[in-house]
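What follows are several structures.
Each reported figure results from applying straightforward, stated rules to the coordinates on display, with no laboratory input. Nothing here was measured: the structure is a model prediction, and the numbers come from that model.
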Structure I
Amino acid sequence: MTEIYLCRHGRTVLNAAGVLRGRLDPDLDEVGRAQAEALAERLTGRGIEQPIRVVSSPLRRAVQTATPLAAASGVEVEIDPRLIDRAYGRYDGTPPEPLIAEFGSLDAVPGVEPSDQVRARATDAVAAWAVRALTGPVALVSHDAVLRLLLNALAPDAGIGQLETGGAVLLRRQGNRWLLVDGHDDPATMDRVS
């Protein structure tokens, strides 16, 4: 059985400010550090198999979220650059609303990494790590823009638009399909749904 946890990093000051984070590299704030600890506690203390590998985007906010989970799982954090946040270019640190008002969508903003490119590199990462997940679940820690595209590509019927900071879902591959096994309503709880 192949299971992948998709985890969103904890909160940063940029999340709290509501701006595009992209390739900016802030640390987790106090709330984000607490979310990272809570995520580790949830994923390793749930009575189901804990991650055998913890893989992170190279950005600090993701690594700092992955670190408590890796420690609780008894593994090292592994880095996969394909999980890095979407590049917004010169618009990193900018509120998205004015850009959407001007260009119609973030995809239309000049210099922003195209959604198709983000989706392709992220699904490549999932495919590669899924091979390693045959002996136990793998946790991938990434970013909102990446995870939304992944969830839409892998489990479009799951109805999850985005994960909250510090949130996670568990996907299980059955044949060529990924199914949502654990969902989220609140990052503080992840209830078994199948």
Structure II
Amino acid sequence: MELPDVQGWQMERWIKPVTLEGEHVVLEPLCVNHAEDLAEATADGELWRLWYTTVPAPATVADYIDTALQGRAQGDMPFAVRHRASGKVIGSTRFFRVDENNARLELGHTWYARRFQRSAVNSECKLLLLGHAFETLNAVAVELRTHWHNHASRTAIARLGAKQDGVLRHHTRSADGVYRDTVVFSILEQEWPAVRQNLRYRLDRGAS
């Protein structure tokens, strides 16, 4: 898929498709060929039934991928998460809300098949993504957001070492008309060395 020249060539140059490889996972640019594995992954635990998340149902995975790929026009970078040992794609994650002028971006839209939750997968994914953001892209801040009621996500983000910036009350409205309160966290470039050390420590212990 050729990326259109939206808002000039500089955004495309800063955020562009890349493959990030770790010991447990490989993060590769999301594409339509990942649909079958992602449908299987979201069925593991029926993740789409969690009302406070935006995980696709198996039948809507193709649309989910199409929407993610359209976001590349705004500088987004969606990834498929491939599990090395099994060779299967087990989830997805993304760089988005890219603000090149201020060297900021958001990391989110992250989900994994239930059997890989609370495993080393999430720690390594965050280590690879944050490392790329701070060490290759030279970002000054990476933001992470989640639903107020997604307590597991809030705990996991805080466990990374991200700091809570605040809560955006009635921030967005869902398809069923219910407003969401969004909890905003961030990691600053000077905090990255400590966060990286924490992630490596967790990986050595096999923790999520």
Structure III
Amino acid sequence: MSQIVTQSSGGVPAPPRAARYTRVAIVLHWVIAALIVVNVVLGLSADALPDTWGRPAIDLHKSFGLTVLGLVLVRILWRLSHPPPPLPSGYRRVERVGAHLAHAGLYGLILLLPISGWLHDSAFKNAAAHPLRLFWVIPWFRIAAIRDMPAGPKEAFHAEWFAVHVWAGYALYALVALHVLGALKHQFLDREAELKRMGLG
């Protein structure tokens, strides 16, 4: 693993910092990315599937969404306790600011998507007939304060948070596309070892 040596305040070289993310961060990154891709496919295809497949697809979508929520919280805690590698020195200031903003936006949207889905599902009018179970095995709870709302407000709440869920998804698609294009630009145009930072190459 290549490393970067930084200078301490006294001018003495500080311990080297890795030029790539830790193995745990890399695994979490790719597992979360894979689950999001699968969940997008499930979410977009559920309505087009036959009735006998549609409900299992939706249940699986919910299970993957709550799994992503748990994993991204672990990823954030890991990032706070294990600082990421420094950006390559060739990055311009605007690129550094853009990278930090993009990461913050990605974390925010990846949190918002499962949370908005959970809020939306907690207001599902037929919730009693469709218990929430992770992967059809582990019982999970709907938020009681939402589940027990009067029918009218609950239906409006259900629709509002579904809209938030959908638009958060569109925003995530756009930001992921920018994230990928930025990584490819740095890798192939700027000749930075960008993909290696996340375990590729």
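Numbers below:
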item	result
Winner on relative contact order in percent (Cα under 8 Å, 6 or more apart) once structures I, II, III are ranked, highest first	I
Entry that produces 108 once volume of the Cα convex hull per residue in Å³ is calculated, selected from I, II, III	I
Identity of the structure behind -11500 (criterion: helix-only ellipticity at 222 nm (-39500 (n - 2.57) for each DSSP H run of 4 or more, over all residues; to 500), calculated), options I, II, III	I
